[in-house]
Structure formats: C-alpha cells, structure tokens
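Novice: The data blocks that follow each hold one structure.
Please treat every number below as a calculation from the coordinates, not as lab data. Values in this document were obtained by computation on a predicted structure and should not be read as measured data. Cβ atoms are built from the backbone, for glycine too; each structure is taken alone.
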Structure P
Amino acid sequence: MSLETYILDIIEGKRKAPGFARLLSFAALGFRSLIACRNKLYDKKICKSHPVEACVVSIGNIVSGGTGKTPLIHLLAKTLGSTEKVAIVTRGFRSGIEKLGKSVEISKGSGPIMNVEECGDEPYWLALYTSASIWVGSDKLQSAKNAVENGSNILLIDDGMQHRRLHRDVEIVLLDGADPWGKGAFLPRGLLRDSPKRLSIADLIVVTNIDSKGFDELKKQIASYSKSPVVRMQRNYSLSGVAVDKVGVFCGIAKPHHFASAVISLGKTIVDSLFSLDHMIPSMPALQSFAFTCKEKGASALVCTEKDFVKLPKDLSLSLPIAVLKMDIEIADGKEDWKKCIEKIQLKGKTFSKSSRNEK
C-alpha cells in the first residue's frame, strides 16, 4: 500500500491511526497557513497575476480532485467552439510532458498528436472529443501565451483556481455535492486545498453528484460563503460494449465510489473491484489476474471509465471483454445562470478575436 492510499484511508475514515492522524492535522495547519498567506499576497497585489490577450476561464475547485472538471471543460469547449477559437490549458498530471516541464500543443483540434503516456489521460480524452486546441505543461501561464500566439481568443484553464499567476476573466468553481467541504479539513488531514471563503470570487458555482433536493439544501450552505449564482450539473451514464448483468469494475480516478455507483445505477451487479490511484491503471498482470477472478465469480465483462480505457494497450488480451462507462453531462438546475455565464465568456472572447487584435 502506498503512502497516498494510506493517508486517503485515514481521511475517509477507513483506517484508525490516531497518532498519524494527529501528525496530519498538524501538517494541515501549516498548509492552511501557507495557502492563506499566498492568497493574501495576490489579493494585495504583492504577487502579480499576468493577463494574456484572450478571455481566460478558470475551471477549478477548492478540494483535491474528483469534482467533474474534465466533463465540464468538454461541455464548455463544445458550447463555445462553434463560434470562438477555444484552447484548453492543462497540466497533464502524471504525464511525460509534465515531468519535462515544457508547454506542448498535443492537439490542434482534430485529435491527439501524441500518445496518452506522453500527454496524460484527461488531455488525450479531451483531444479525442473536442475541436479545441490543447496545451499541456506545468507552466500554465506559458501555455496560455502559446495558445494566444496560435490564435485562440478563449482559454479554458483546467484546475485553474489555485494558479493565480495567470489572470482570469471568468472563474467557474465546482463542488462535489457528496462532499463539498473536503471532509472539513485542509490537506493532508482532509481534502480542502483552498478556503471555502474563496467561493466568493466565483462567477459561477457548479455543483455535481447531487439531486435536486440535496442541491436546495447545499445552496443554503454555499450562501454563507458566496453570493455567486449556483447551478447543478447532472451526469447521465450509459454502458457501451456488451450487454451483461454481472461485472467487475476497475478505474484510476480520484473518487472511484462515484464510478461504482454509476455502474450499479445501470442495473449491474459488481462482483469485484480493482481501484488504482488517480491517473493510474493496474499493471497488465494485475489486470489479467483480476479478469480471471471476476470470471470465476460469474462476471461476463469488466467495466472501466473512458479515461481509463484510453490508457489500455491496444493488444490487451483478457479472459473477459471490457465495457466502457460513457458519461454525458447537462445543466439540470440554474440554466439561466449558465446561459448568462456562457454569454459573458463569448462577449469577452470577441474583444480578443483576431480581427479585434488587428484593429488594436
């Protein structure tokens, strides 16, 4: 078991380790102080945020991982891409490019031009299903500048809320309705990476993983931190590949229980599961062994997410076929606020269109 998994088990209450938990709480105090100090330096303009010649839209959150940023970016790119030149700027977590420290264009809008190991699973998936150009690299400011030089007038910044070196024009913040406040503590004792008070800067707050009744209750909690408009994003699932009842599930995402719940909601029985760390997949021997075990337990297929499927070798041979859980999203509550946000982005983007730049 990795240290990361061990800590996550403590955060989620799956493991009792009082002494280590106290150490994590002490570390969380330090992290919280550092974040508060950093935000104050930017708020007081002691540290500077750098603008670029485009409408910069940050899509971020106040907790660590798993709120639905990637599908929301996909929806934004699809909605805005018909009239504007959109670029997606992302880090490419645990990718080869991130390790190199460069800013690289991995798609010009017609599919990925690098393999998934080089650019990362989320950028690769976005490259498959959007017409946006996609820039990957740990320096998001440099990626933003590169995207502008290549003609983009709207930039969608993946996980941009804490990347304050880059000035943003529109701030969209996601909250996981199942755990909006990150277990009530900062990293590494909880999952908070920023103060809930920072929700006050949002132009739009998007809540995921919640029904209409729970959404109404959560909006009351959010109101104590922010007066920003709040909308609810709904995920709609389907299973492609094979029609079966019993399945084994595997994935490498931040919150695998959401994935498992989605599979169950489609009427499937899960006989076994194999979960890896976010952005990781099991080794091929482990996956082959898992498939064999699931088959013995009566499963007729394995199920994974689209993000996991793109990382699998093309020549993979298992004792069970693999079905892919497909997901579409829609704005279920707050459609008028969503429309206003889109219009704001479009209006700002047009001021940075190529013709406008030439006039300047």
Structure Q
Amino acid sequence: MISRQKNFPMRTLFLVLGLLAIIALAGCAGSPTWFEPASSNAALITHLGTAIFLIAIGVFVIVEAMLVFSVVRFSRKREGEALQIEGNRKLEIAWTAAPAIVLAVVFALSLQTLQSVAYSPAPDPAGTPAGDAVHVRVVGHQWWWEFDYPELNITTANELHVPVNTVVNFDLESVDVIHSFWVPQLAGKTDVIPGHINHTWFKADQLGTFHGQCAEFCGEEHALMQFQVVVQSPDQFQTWVAQQQAPAAAMTGDAAKGEQLFLNGACIGCHTVNGTKAAGKVGPNLTHLASRKYFAGNVFENNAANLKKWLTDPPAMKPGTLMPNLHLAPTDIDALVAYLTSLK
C-alpha cells in the first residue's frame, strides 16, 4: 500500500503531461506552420529553427543519457560509491566550454539569418526598387488590421493582396497598443508599436492565401485579430488594384435606401466609403467591403446572414469590439445589409 502511494503522483504527472501534449498537438492541427515556407525569408527562418531544434535534441539526448547512466550505474542496489569529482579542473572547464560553444554556434546561425532578413533588397543603380517593390502601410487596431497602399491610393482591411515574386515593403504602426505582425509562412514576427514605425518585408514565391495573426497579446480579442495574405499573379494583382481603385458602385432599390441610412447615420463617423461623404477613420474602410471574404478581424465569413447578425449586436458576435449596438430597426438592418453587400 505504501509503495502504491509513492508511485501514484509520478503516474499522475506523466498522465497530465501526456494530455497537455495531446491538446497542444490538436491545437496545431490544420494551422499554418513555418515548416511550410512560401517565401525566401520564411525559408531562412525555417532552416534556422530546424538547426536550433536539432541542436537542442542533441543536447537533450546527451544530458539525459548521462543522467540515466548515473542513475543505473550508481544505484543503491549496486555496491560501491560514485567517484567524487569536486575540484576536477578539466571537467569544470569541459562542462563550461561545451555550452559556450553550443551557444556560440546558435548565435552565429541566428546572426547570419537576421542579417539576411532584416533589410529588403536595395534599389538597382537606376533607382528602381528590386522587382518593382510594393509599399504597404500596416496599421494595427484593436482588433483588426488596416492595409494602406499609398502609391496605389488603396485602403483595405484584414485582407492583404500582393503579387508573387515581388518584394513587399511594410511600414508598421499602431493607433492603440502594441501588436505584432506575423505571417508564419511568409515572414517572422515584427512588433507594431504606437508612436513608432517599424519595418519588415517579404517576397512570396508561391501563389495562394496565407494566414496572418497578431502575435502580441493586445487585449480581449487578441486571438481574433487575424488577417489573410492573398498572393496573386501580376495580372491578377493588377486586376485587383483596378477594382479597388474604382469608386463605390451606384445603388438602387433597398441598397440605395441602405446607402442613405449609412450616410445620414452614425456610420460615417467611423467608416470611409470612397466617393461619398463618409470619411471616418476609426473603423475599416468599407468602399469595397463585399470583395472581402471575411470581416471583423477576418473572423466571420462575409455574407448577408453574418452582416445582419453583426449589425443587430456587434458586441454579442465579438466581445470587446469598439462598434456598439446601435439598436437598429430590423428594416433598417435589412437595407444596410443590401447596401454593404453591394459594395463590390
């Protein structure tokens, strides 16, 4: 009975650790991972992470092997006493030098990678940015992302479009608290800080849609501060640019009624719709809202049903959102939904 009581805590510990490992792995299932890089920067980061992980495994195996050997070799069931090595200068130098060498190798690998990803390719002698680089200003909000293309006169939210095999330079800033811009398959994390502009870049080498996430705890809805990066062919990107540069479509029927409600209500205090008197800067630019797949921090699918729920009670769908419940009449909500779904 005494023996069982002594062994029970250890079995419980292993059980808890096993369950935690299963939960952690389940949480990663289907998630984007830096083990599948889609840019040169991400590939360098993946190689560095893999190298450090292998070094860590080697250190772990060596240390645990020595520990197991000591436990077995000098067990109480065996006769004799372990050799005392206190004051052995050679051993002390060895176990001080070994970690120092490992850390020096890790430092050298990290520095080499940092130098490669810190700065985007320089302009060529003619002054043209490498690959006709695209410039994007990224602004972090609680809890959504604003993407501004200054040279293209485009402002959108939560959905970033870039051309493949083209350098994209980012200026990152925040209007409230510290956020962190992270697209695991395209680039490393870069802090987004109020009152300060940080810079990062990447050059995607694969077409597709990649998941981005705020990687710095920024409040109640931090986990739902997401975005998408849509990597397109040059022709597809130019088509998207032309569509985004176009003014908002003319409205008829219920959409026209919704437009009047939008322009004569509280909406224009927070949102912009190009070509109208709506010029709010607090919330996302809605000029081409219907062209986006998701809304509210890239959380909800952009369709009429979800927009109706959102307008009925935004905090109920996303607690902590700065958009209040405006207590709109059902008929007004229907008209507003018709308007918003027409903003293509």
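Novice: Out of P, Q, choose the structure whose coordinates give FRET efficiency 1/(1 + (r/R0)^6) of positions 73 and 145 (r between Cβ atoms, R0 = 25 Å, to 0.05) equal to 0.00 when calculated.
Specialist: Attributed to the structure labelled Q.
Novice: With helix-only ellipticity at 222 nm (-39500 (n - 2.57) for each DSSP H run of 4 or more, over all residues; to 500) coming out at -13500, pick the structure among P, Q it was computed from.
Specialist: Of the structures listed, the value fits Q.
Novice: Identify which of structures P, Q gives the largest calculated value of Kirkwood radius over Cα pairs in Å.
Specialist: Sorting by Kirkwood radius over Cα pairs in Å in descending order puts Q first.
Novice: Using relative contact order in percent (Cα under 8 Å, 6 or more apart) for the comparison, can you identify which of P, Q gives the largest number?
Specialist: P
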